[in-house]
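Enquirer: Once you scroll down, you'll see the structures, which are given as structure tokens.
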Structure P
Amino acid sequence: MIEQIGDFILGEKSPLCKPGQKRQQMGGSYNKPNFAKIMKLLTVLMSNSEFQEKYPLSAEASKMMTN
């Protein structure tokens, strides 16, 4: 779930995005997407040690979250 959410937020900047792959972009020059609530969810998931032990991050997800 963390990997998918991070990939969605990063769009074409995601390490999971293949070279030349086009992604839909959220918002525009007048309206930027508000990812505050989804970022809060990611923070809760990443800070829960029991969750991390039960569902360890993949290498791609770990790279995505640390960068």
Structure Q
Amino acid sequence: MVAARRFNEAGGRQKAPVRGCVTTGETWQFLRLAEPFALLDRQRSSLNNVGGILGALHAGVREALGAPE
């Protein structure tokens, strides 16, 4: 995420938050890097909660596009 932030800055892009996730394939955890903080969603989602995983991914895309809630 830090590398993505630096890449964006080198390309002259605005300092928008960078989102990411880590997964084992079965368990998912989401993060958001918004200077100067890295925010970690302490809740881990499992494949039993596909709706929650898709909702988190959807929220990240909406934020990146600047779409209203």
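Enquirer: Looking at structures P, Q, which one was FRET efficiency 1/(1 + (r/R0)^6) of positions 9 and 25 (r between Cβ atoms, R0 = 25 Å, to 0.05) calculated from, given that it came out as 1.00?
Expert: P
Enquirer: If you don't mind, another one. Which structure, out of P, Q, was mean count of other Cβ atoms within 10 Å over residues 17-24 calculated from, if the result is 14.4?
Expert: Checking each candidate, the match is Q.
Enquirer: Here's another thing I want to ask about it. Have a look at P, Q and say which one yields -14500 for helix-only ellipticity at 222 nm (-39500 (n - 2.57) for each DSSP H run of 4 or more, over all residues; to 500), as calculated.
Expert: P
Enquirer: Distance in nm of label points 7 Å out along Cα→Cβ at positions 1 and 33 computed as 0.8: which structure among P, Q?
Expert: The read-out was computed on structure Q.
Enquirer: When relative contact order in percent (Cα under 8 Å, 6 or more apart) is calculated, the result is 46; to which of the structures P, Q does this value belong?
Expert: Of the structures listed, the value fits P.
No lab work stands behind these numbers, since they all come straight from the coordinates. Remember, predicted model here, so these are calculated numbers, not experimental data. Cβ atoms are built from the backbone, for glycine too; each structure is taken alone.
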